[in-house]
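Below you'll find a set of structures to go through.
Nothing in this text is a laboratory measurement; each read-out follows from the coordinates by a stated rule. Computed from a predicted structure; not experimentally measured. Cβ atoms are built from the backbone, for glycine too; each structure is taken alone.
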Structure I
Amino acid sequence: MQPVKLGLIGCGTVGTGVARLLIEHRQLLADRTGIPLDLKYVADLDRRTDRGVTFPPGVFIDDAWTVVNDPEVDIVIEMIGGLGAAKELIEAAIAKGKQIVTANKALLATHGNELMRAAADAGVDLAYEASVGGCMPIVKSLREALVANEIHGMVGILNGTCNYILSQITATGMPFEQALAGAQANGYAEADPTLDVEGIDTAHKLAILSALAFGMRINLDDIYIEGISTITPLDIQFARDFGYRIKLLAICKNHGDRVEARVHPAMIPEHNILSHVSGSLNAITISGHAVDDLFLSGHGAGMLPTASAVLSDIIDLARNLRRGKTGRVPLMGYQPDRIQPVPVMPMDDIVVHYYIRFSVQDRPGVLAAIAGILGDNAISIQSVQQKDRKTNGWVPIVMLTHHAKEANIRKALREIGALSVVGPAPMLIRIEDPDARE
């Protein structure tokens, strides 16, 4: 059988893992697929760094355009990331009729609609399993395994850096800055961790998953995003006292004519399986009308786990090519003419339970004043904890609310923040607990 020829662009951490699996496990892949995979090119500007991989002569080059322009290359594997050169190279490869594999969630979240349309118009496949959740087969699950399900919603931990940091704070009580430094020292966080800790990376992934689940256009702009940099050991301890743990969650829910799509820290019950996902692992719960709840978990990053997902895409496309069946599975899980611009619900319309921590002066009547403002804004208090401990002269009061509307909560907090007896800005954390009382 004629081999399928591959061109890999980008030989960083994940690209190196892809090359390693293709070279070192060539026979295993052939035994399982019956298709010889020929890694014709690996293109990277840095040819000096030792990747720990022995490339055949002539394979390792420094010109990505050689990969795109070579008519023998069947599949282009984009592993350089970013929005500039990656987009240009993928567009050119599509125009030349080549199949595409990418792990570039930022590119897909930002320009995925146009890239998917270009690929469909050109009759080529664009595969992106590794763009969300590392080695978790979440894209394949939504596009294929759950095709008979109406998806009600998904709740997931989709960033290993944030999960590692929150796990460290929970286990040791260390402050955020120290936990972040530990994540950087252990290779779980970049030198500039902004994309991770501010929730942006998670939002990229949620934009892709929401489109797959609900047959909507990819819509990053309307996703509410909030990071974990303000989470303190005190809030994690209060969460534990109430029977919760704090995680950075990606949440999307189907309301028929619109969807929720939000990324933020949230309290989840200790009996929820997601609360026990620790360290750098990712996990997601998918709710479908036929399967009820489906749980996936695995390494969300790393050389070989992510490379494993990339190889699954390569194999799928190679099988399709050998049988002349490109386009067998719709790129976004729905037929292109059935994908609609479903609106994302404004955050002000969200209704959930809330955890609110106030710092107040230890005076009579403070609690009554706060409760009065909450009541005036249709917010009912479920429970209250007041600690005698003081921080810089302020005493913490913690409240859990019944279901309340986000707009009402925001208005109430502005009014409460104007009271002279209330200190620094209150801490607000949403609660995702389907068993909590209304």
Structure II
Amino acid sequence: MTRAVALVDDDEDLRRATAQLLTLGGFEVTAFADAVEALGAIGRSFAGPVVTDVRMPRMSGIELFRTLRDRDADLPVILMTGHGDVAMAVDALKGGAWDFLEKPFNPDVLLAAVERASTARALVLENRRLREAADSGPAAAILGEAPAIRRLRELVPVIADAQLDIVVEGETGVGKRLLARTIHRAGKRARHRFTAIDCATVPAQIVERELFARGGAIARGDRGTLFLDRIDLASPELARRLALLAESRMVALDLRDPDPVDIRIIATMPDGGRNAVNDALYHRLAGVPLRVPPLRERRGDIPILFAHHAERAAADHRRPLPRFGDLPHRLAARDWPGNVRELANQAERLVLGIDADPDGSQPADAAPLPARLDQFERAAIVEAVQASGGEIAAAIDRLGVPRKTFYYRTKRLGIDLKALRETTRSSGG
């Protein structure tokens, strides 16, 4: 799959060579010889990052970056600098530029930077699409593109005003309550109460007195939705009474003249919880059985969900959204036993700077600028040595730096070349 990238460089030969490199790397390149020309074509909907030279006539790459930042602060801009422009590029990095590469740069380093920026841009645009879709109806709150999730979104408007009760099955944290609320909000019952009852915590002695009595909690929810969480943990008395409610839609059954109640029931239970639910209760409630899959069954949705919850946390706490790079895609390799709830908590902790990267490193934006640059340089050197099979001379060629500079920087960064070579060779990489 090709991905978009804009390339801005007034040097025709360098522009052509860089465009060829990016094309071979799987990117669809739109090249510009002038920053003013690029400004006319790059807007908020541009699908990829911008790679620009710094020194250009009419408008510099720094000016281009600042104008694009004002137009779209989430558009990644990578600056290509000569040696004399490094201080200027560092200032731009502080101001929100994605990255800078000092000429002459290693082709692999450029491709890696563009790859990370492209991933981040795709997540930003997907998040915007989801926010825009949210204005089109409640079902858009169910995020994700996995087939099972798309099917749930399609069903919401179909079943929102149906008279059938619903049982939602799924592991903890997958969003069963969110689905129930979404169904409630999508239909005519949205104007009335969403009454939630945790079946695991209802004492038997209050079932009739407070829940099913005239004027009780269920009667007050008339014309709304009754949400029954964990019906597999309902006491026998509560299960019996819920089955009667599902069948008769009446409360205050102990009185001579019971009260009718118009209420839609949505109940939840965990995956595999069917055997713990009374048959009479289950068959009365499961007019529409639904299941919300766990994250490990829809790993492709994890980056989208992470980006959404990180952005929401940043807005809630009035903090800048950190630059996560490829972290959302690395998170997709985890199983997430707590599902969306666990993922949302992780995103919030990262936004607040409480947690390190789940892989063990400090969040890039939580570190001072020199530490971020050292982290980037250390990763580039280690990757080059590993990609060269432990051959240091080949790694130096890959990085495109003088031999003395390479050894100086590895010593300054505390990289044990001997151990790195041995580890690389023993692993066959």
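Some observations on this one:
- Read-out helix-only ellipticity at 222 nm (-39500 (n - 2.57) for each DSSP H run of 4 or more, over all residues; to 500), computed value -14000, structure in I, II: II
- For relative contact order in percent (Cα under 8 Å, 6 or more apart) computed as 12, the structure of I, II it came from: II
- Value 0.65, calculated as FRET efficiency 1/(1 + (r/R0)^6) of positions 98 and 250 (r between Cβ atoms, R0 = 35 Å, to 0.05), assigned to which of I, II: I
- At a computed 46, 23, 17 (semi-axes √(5λ) of the Cα gyration tensor in Å), which of I, II: I
- Origin of the derived value 4.7 (distance in nm of label points 7 Å out along Cα→Cβ at positions 114 and 234; candidates I, II): I
- Structure responsible for 21.8, with mean count of other Cβ atoms within 10 Å over residues 178-185 calculated and labels I, II on offer: II
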